[in-house]
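Chemist: Before anything else, here is the set of structures, which you'll find just below.
Taken together, the values in this text are just the output of simple stated rules run on the coordinates, not laboratory data. Worth saying up front: this structure is predicted, and the values here are computed from it rather than measured. Cβ atoms are built from the backbone, for glycine too; each structure is taken alone.
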Structure P
Amino acid sequence: MKIEQKWQTLEVENGREQGKTLVAKINAFDTPEQAESLIGLDIYIEKSQLPKLQKGEHYWRDLIGLTVINQQQKVLGKVEDLVDTGANNVLIVGAGKSQKEHWIPYVKPFLLEVDITNGQILVDWDEDF
């Protein structure tokens, strides 16, 4: 079965975590050759399908665009992206063309507070670093 390059709803029959990836059996894809047609395609799910998080946990998409402020109340910029370095996740904070970009580890002791409601992240980070 060949997947066209447009949005399509596919049914997952079952799946499991395997290391840092997911392995899934997609309905109507019964051979390795059929499954190969999915290589390189992006897979999306509805926001409503995401599991509810525990208090203090956040999806990366919810952090994008939040304003990052340090303990001296200096605005460092807005979260543009996050990356997984292997050791920990890192906030990429852009401050506009006139200021520098900050790569701030998304872990304690650097991460002090995430306030989704007010659109801010408080960090222990020097603006010159």
Structure Q
Amino acid sequence: MARSTTTKMTDKVIKDCRDKLLKSKMDLLNRVKEAREKLDLGEKGGDEADQTMRLLAEQEMLNLNDRLRSQLYEIESALGRIDNGSFGTCEETEEPIEVERLRAIPWTRLSIEGAEMRESMNKRYAR
């Protein structure tokens, strides 16, 4: 497997990150399944208050699904970067991402410097 990162990015670091990503993926999929099952337990009928509560629960479920889908996308992207050898390289600076940062947030696409640069740009153009 070709890697475009420095020697600090050892096979052990990559394996640890892959394991953490796969565990996070399973946890997310289980959360989606549990949330769906919980929503399906609700009754379909009821008065207006019951129906309103069901609609609010459905909306909450949709919001949760959006967040989980976004997290799942980031995890899948990180697994893809491991497979194609670009894992651990900052998208903004093209420099290696700090190993400690990858261990904490293995799906990150940015180094600390890259995240600061992107945040600065976002603030500048948000005005």
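Chemist: Given that helix-only ellipticity at 222 nm (-39500 (n - 2.57) for each DSSP H run of 4 or more, over all residues; to 500), derived from a single structure, equals -24000, which label among P, Q identifies that structure?
Modeler: Q
Chemist: Another question about this same structure. Matching task: 17.1 is the computed value of Kirkwood radius over Cα pairs in Å. Pick the structure from P, Q.
Modeler: Q
Chemist: Comparing structures P, Q by relative contact order in percent (Cα under 8 Å, 6 or more apart), which one has the largest value?
Modeler: Top value of relative contact order in percent (Cα under 8 Å, 6 or more apart) goes to structure Q.
Chemist: One of P, Q was used to compute distance in nm of label points 7 Å out along Cα→Cβ at positions 15 and 87, and the result was 3.1. Which label is that?
Modeler: Of the structures listed, the value fits P.
Chemist: Right, here's the next one. Out of P, Q, which structure matches 4.7 when distance in nm of label points 7 Å out along Cα→Cβ at positions 23 and 71 is calculated?
Modeler: Among P, Q, the structure yielding 4.7 for distance in nm of label points 7 Å out along Cα→Cβ at positions 23 and 71 is P.
Chemist: Same structure, new question: Work out FRET efficiency 1/(1 + (r/R0)^6) of positions 47 and 111 (r between Cβ atoms, R0 = 35 Å, to 0.05) for each of structures P, Q, then name the structure with the largest result.
Modeler: Numbers: P: 0.90; Q: 0.05.
Answer by largest value of FRET efficiency 1/(1 + (r/R0)^6) of positions 47 and 111 (r between Cβ atoms, R0 = 35 Å, to 0.05): P.
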